[in-house]
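Asker: Following are the structures in question.
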Structure 1
Amino acid sequence: MENKTGNVETIRACKFRIYPDQKRQRAIDNSISISQMLYNKLLEKTIEVHKSNSSSKISQRTINQFLNEIIKDDNTYLQLYAHVRVDIRNRLLKTYQNFFRRCQQKKSGAKIKAGFPRFKSKDRFNSITYIENNGSFGIERGRLRVSKIGTMKIEQHRNITGNVKTVTIKREGSDYYAIFTAEQIINPPKIRDINPVGIDVGIRNFIALSDGQTIQKPKFFKKREKRIARWQRIVARRNKSSRRRDYTKFRFQEEWKGITNQSNDFMHKLSDKLVHGGYTSFAVEELNISNMVRNHCLAQSIQNASWNRFIQMLSYKAESAGMKVIKVDARNTSKTCSDCGNIVDMPLSVRNFNCDRCGMQFDRDLNASINILKRAREGHSRRYAQGDMASAIQQELKSRIEELRTYPANAGGANDL
């Protein structure tokens, strides 16, 4: 949000590699394991309440009551720092809030799944969070100090600016990371919007710009597809809870982590290039990925393309540079003639747009990018000004931070072709 001085208050996340010794690794792994058990215990008790009265909503007070009962019965959970236990409560509460929200949307006619909260396996719970900077963590002389865990080496490749609020200790395969969130006040420059550009995201061309440029994405997933499939088969053959299965899952996660790192590196460099490429604002489509992946023929390619993540990266970097990001309605951007406005019904397999009214022939993606820019200029959009943008994309930034904290290393949604 923008204050009276014109500065913008925002939240940013910084992710650093940490190197705990064996003792600290066991402490982190133990804390994550106890956190997973506590989450499942709380979920079990709340499910019993929900079954007895499905119309009642699970409140924070109810979860707090169950949390106190569980700790009273088993003091094992006292090994967790108090604020870590509060974060587990917050995770479960947020899960229920999202569930009840989706139930309301479904009653209103939305075609979505309600998605009742599920128990977390050890593969789906890989982090703990200290939700308040009250002295429970800190960096001193190149070492990270965390309560109930100890000190460990941290590779702090940049300074953390702003007021540090939380830290998350996350395990990704054999690696460990510390993710700090900080409130920052930035003073973006005032820029005249003299060179706007429309951006159309796609599968064949990762992005197409309205000035005629197209950029393709390296096929990171395709290059490792056979190796990933091989490790998947080996995991399926291993006996559950065996050491050999755990090792195989670790190798499988390492393959996905390599793809994820390559993907993020590519999108960070591309978004930096666009922000510093002479453009003064960006028009993009407002995509609904959950509806798009219903096409099973393209679902994997759509997930691997990571369009939302790229737009998030572009948004917060454009915000710092004082630029606008404008989201427009994505309907018929590829089927509308950018010259005369005629709508031509064409399947996805047709890559060239041929207008049967004015005779214009154009690349499908470039035609869509021009339409996106036109809609942004006409005002059929959600406009993020340089000051108002922070509040408008705050939820996107928070979801990105949450994704950093909880995203499993072996999931394919953030990886690329």
Structure 2
Amino acid sequence: MPVTKAEVEAKVMEVLGEMLEEWDEELDEEPGPQTTLVEDVGFASIDFVQFAVAIEERCGAKLGFQELLIRDGQYIEDLTIAEVVDFVTGKLNQPLDAPPAAPVEAPKPNVERLESIDEAERVCEDKFTAFRQIIRPRPPRPADDAPKNPRAVFVLSPPRSGSTLFRVMLAGNPALFAPPELHLLSYGTMDERRDTLNDEHNNHLLEGTIRAMMQLKGWSGEESRAFAEKCESEGMTTKAFYGIMQSALDGQLLVDKTPSYVIDKEILERAETDFDGALYIHLQRHPCGTIRSYEESKLTRLMPLMSESDFSTRQLAEMTWLLSHRNILSFSEQVPAERWFNLRYEDMVQDPDTQMRQLCEFLGVPFHEDMVNPYADNDKRMTDGVDTASRMSGDLKFHLHQGIDASAASRWQQFYSPEILGGITRDVAARFGY
């Protein structure tokens, strides 16, 4: 039986109401069909994605929101509630045996490719030094004489490098356990982790460990939260918590993909201290691709320390990329070559089969074909979050796609030339073949 627009509108308005309640925000006027999501509600791109994912959950169907929200690699400028309702209604009423809709040629984005910038805006060592001063170092950890944990795998990359897609690809291999971002290595104890992350901007980052324990133990979200709270109240070390997770693995290799680790080299060094023969995957992406994704996602909105700085979003993105890779390269000098694997995002999306086979050989596990089909079996891959997918720790934009998008490797070229980069950034990029 066809779904009516009224039924869809009720679901859409319910989702919007929950988002506004979470933001503790009230609109000047009661939202209705002609309410615009950017101008009237104040949506950024990340909010569009959360909105779309929550609607799909409410409707119990994958709707392909990318068709509506993204045109030529750029988010649409605005949408009305009525346009969202029409799109969802049409998708839900599409016959099951209908052929896929022919792609519609979207208008080119109304932007000019940025070929160069003023020298005053270019990233240089002086700016980079000032940038480093706004990043708070982690406090020292308490002494821990406990034996090392078994081998684990760490994915090292800055934010917006494609690490969420990569994690989900790894999670398709039954020999690997690759949960959402764990945010453990940065902290000495579970209560320190809770106290640092439990605020309006970061509390969703606490959920990766909860989702992991749900998967490992077959627990409910409530049971996993209760266990995490017990560990926090006891002041358990994060090293011990890793050990608990690893003890529940059925011969699998634990993979930790948490981009924030690379902001501080001392955090990376803890992996060598806490794990026996840890393996490392250095995920690289062209700096312009990372900058474009960083700007598009409005990531600084979730990082108050950076959003309050005098740097532009583009500068922050470039310097985050630079700091991360400098730390990774410096750390790599301490690790034997046989425990280190370099992977370029561009190669991963353009030739996933070859790259995943080579990676499996490095990890010492059999290749599994589900690794190159990351949108199958979402529960096993833990893309659903603890309560809702829109609370997943990682890049929510993952949910807008239905397969690996090879064009994502070069989409940034519509908007930027490498000439916008500072010389110190280009030097590091050249080491990766860019």
Structure 3
Amino acid sequence: MPEDFLKMKTFFPVLLLIFSLTAKAQLTDYPLFVNVPYFVDTASNEIEYYGNSNLDSFFDTLVKFQLRGQGRYNIVHFGGSHLQAAIYTERLKKRFDEQFPGIIRGVGYVFPFSIAKTNHPVYYRSTYTGNWHYCKNVKKKEGCVLGVGGIEATTSDSVSSVKIYPILNPSFFAFDKVTLMCKVSDSSSFLVNINGKDTVLKGGYSIITLDFDDLQDTLKASFIKNDTLPNSSFTIYGFILDKNAPGLLYSSIGINGAATYSFLKCENFEKELALLNPDMLILSLGTNDAYGKGYSDSVYYRNIDSLVQIARHINPECKIILTVPNDDYYKRRYPNRNTAKQEKTIKKIAADRNLMVWDVFKFMGGLGSSQVWYRHGLMKYDRIHFTPQGYRLKGDLFFAAFMKRFDEYLSRQYKITLNGNFKKVF
């Protein structure tokens, strides 16, 4: 029996699933139907390939997972306030899980943002006990040492604790592996208990990883002093919640106000990014770089390139997508012309370094288009941030951009397209 026929026979159940979920695709140019307002330039909503870049390894994992329940893939996505809220990335994860049921395997990076009196990502919340102070990578004067999350929390209390729990898509929050990035002050000792497992940590930076026999749905961690030193302190840089199973681990990491240089100044950034071991890095940084009169194309290029080189030092095969910032207004009065400059700079970096680009600025409608999105209830009055409805649309559009490329991948690999048109079987 011809090998291509065997491939098609094996893949046929997957195709039936895809077709059942995409019946409306035959009525639109989208591989998967998305209800898009008339002013969105859907033809520009695509992941652009530069040089020899492509998403084939990612799509290989999707197919392998669907066919045999195998394959692991790690995505790490950095940004500012859009990513701290994480509405659109959670929507993207949900869409992938609907298309490939069960593929979201774990939570990824989390932090108890309640300590910092700021908003959490939309899908979890936290509580804490004890007195803590925090530091973020957007603070200019603080000289704190930070990690991949761009934030830390420190306590000197004898006993303290944090709790992190899901409030949206709880099935995505199951984990049986916890990694804690932390630091104990010199000459100090703390007993750390995570979901019932004890570890004693002594002075210095530490990374601890714990495996559990059963799936957990809530993280509970306590920190107890093992010494009587008055200045003993314990610092949290963040947790990674994972599952020893196949599928996608999508870490959405954002700090309100963060720019490219915000993460570059984090001393333990590369060390902790290596723990997430990205197969794909998505960089959605730029709005805060471009806000104001001090923007420089050359500095922005250099900063993005530095983040790219860090990822490729960790994983030379890492796929990298740069997202062009959305159109925004400066001081709520003037369209930010720096965003148009960033669009050109991002595409130059992509061409120079074989990267991919998702051009949000272009499909929104270009300079001044955020005013249109605002009038239709998709952006807030500042015309920088989206409304929840706008973020969900953004997540749908990102998913559709992936699926356009997946359609091309299927037509090459399996001689069939998502709308059911056979090109070549034998």
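Asker: For percent of Cα pairs over 21 Å apart, for residues 144-223 alone, find whichever of 1, 2, 3 sits highest and give me its label.
Answerer: Evaluating percent of Cα pairs over 21 Å apart, for residues 144-223 alone on every structure, the highest lands on 1.
Asker: Let me ask you something else. Given a value of -14500 for helix-only ellipticity at 222 nm (-39500 (n - 2.57) for each DSSP H run of 4 or more, over all residues; to 500), point me to the structure among 1, 2, 3 it was derived from.
Answerer: The read-out comes from structure 1.
Asker: Can you tell which of 1, 2, 3 yields 35, 27, 24 when semi-axes √(5λ) of the Cα gyration tensor in Å, for residues 64-279 alone is derived from it?
Answerer: For semi-axes √(5λ) of the Cα gyration tensor in Å, for residues 64-279 alone, the value 35, 27, 24 is produced by structure 1.
Values in this text are rule-based calculations from the coordinates and carry no lab data. Predicted model, so just to flag it, every value in this text is computed and none were measured.
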